[in-house]
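Please find the structures below.
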Structure 1
Amino acid sequence: MGKIKNLGLVVSGICAGAINGLFGAGGGMVLIPLLTYLTDLDENDIFPASVCIIAPLCVVSFALTVKGNTVAWHIALPYLLASSVGGILAGMFGRKIPTIWLHRILGILILWGGVRYLC
C-alpha cells in the first residue's frame, strides 16, 4: 500500500473518530465511504475493517460516558442486549450478502437518518 493510500487510512480514521466523538455514534457511516474512496482496500474487506476500527472507538466513548455517570442503564441495557444479538447475526451472515447490497442498505440508512434529523 502506497503512502497516499496510507494517508487515506489515517484521514478515514480521524474523520470516523471525530464523528463518533461528537455524536456518540455514526463513525462507521463516514468510514465506509472514506475507505472506499481513499484506500485501495478490497470492497469485501471494507465492512469488516470498519467494524474493527469502530469497535475501539465505541469502547472509548462508552468508557467516557460511564466515567461521566451519564449512562441511563435502565434504558441502555435492553438495546445493548438486542444489538449484541444483531451483531452476532450480522457477523455470522454478513459475508454472504453481496457488497453492492451492503452499500445500498447503508446508503438508505444514512439517507433515512439524515431526513429524520432534519425534520
Structure 2
Amino acid sequence: MFVQMLVTLLKSKIHRAAVTGSSADYEGSLTIDLELMEKVGLVPYERILASNMANGARFETYAIPGERGKRQIVLNGATAHLGKAGDRLTIMSFIEVEPKLASHWKPKVIVLDGSNSIVTERGI
C-alpha cells in the first residue's frame, strides 16, 4: 500500500494587519481588503489562522473579501470578541505539498503599516 506523505507549509501571511472594526452580529469570518487577499494568494472563504499581537488570541476562521483598496480588516461574529480596532493581526493560510517541493517553497508574505498599506513583500 502506497501512502503519500504531505508536509504542511505556510502559504500566505499578512503580517501586522491593523483591525479596523468588528461586527459581533455578523455570521462569522474575517473581512480582508480584496487587494491584500489577492497579493498573497488568499481566495474568498479560504480557511485562515489569525493571531492577535495585542492580546495573544489565536483563532481559526475563513477570509471574506472586503472592498478593494479600503484597507479594512474586520473581526466578525465570535472573532469580534478577540480584538478591537487598532490591534495588529498576523493572518496565515497553509498548504500541503509533497516533501520534495518543501525545500524550494516560498510563502507569499506582506507586512503592513498602521493604515494597512504594504511596506514589505516577500515571495511575491
Structure 3
Amino acid sequence: MAFIVIFFALFQELWHLFKNPKYRSLLLWMLIILVIGVLFYHHTEGWSWIDSLYFTVITLATVGYGDLSPTTTESKLFTVFYTLIGLSVFVTFASMLAKERAELFTERRERKMKDDPRPE
C-alpha cells in the first residue's frame, strides 16, 4: 500500500513539473531517452519490454546489478554513449529540481519570518 502512495505522490510531482515550461523539455527528454533505450535493447538484444525497461533504468541510475548485460559490440557501444547522454539529462533535471526545492524552502522560511517576527 505504501508503494502505491509513494508512486502516486511521485506521479503528482512529475505532473506538476510538467506544467512548468522550464521542466517540461527536460521531462520530455528523459522520456525520449528511456524510450530510445527500451526500443534499442528490445530489438538488438531481444529482451522483453520489461527487461529492456529494467536495464535502461538500472543503467541510467548507475546501479548496474549485472543480471543483464549487453552481449553484442553494437549494444556495448550504444550503452557507453547512452549512459553518458542519459546521465547528463538526469543530472541536469535533478539539479534543477534541487534548486527549485531550495528556492521554495527559502521563500517559505522568509514568509514565515515575515508573518511571525520574533526578536532575537
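Every number in this text was worked out from the coordinates using simple rules, so none of it is lab data. Bear in mind the structure is a predicted one, so any value in this text is a computation, not a measurement. Cβ atoms are built from the backbone, for glycine too; each structure is taken alone.
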query = From which structure (1, 2, 3) was Kirkwood radius over Cα pairs in Å, for residues 51-106 alone calculated, if the value obtained is 13.7?
reply = 2
ask   = Which of 1, 2, 3 yields 1.5 for distance in nm of label points 7 Å out along Cα→Cβ at positions 19 and 83, as computed?
value = 1
task = Have a look at 1, 2, 3 and say which one yields 1.14 for Rg/Rh (Cα atoms, Kirkwood Rh), as calculated.
result = 3
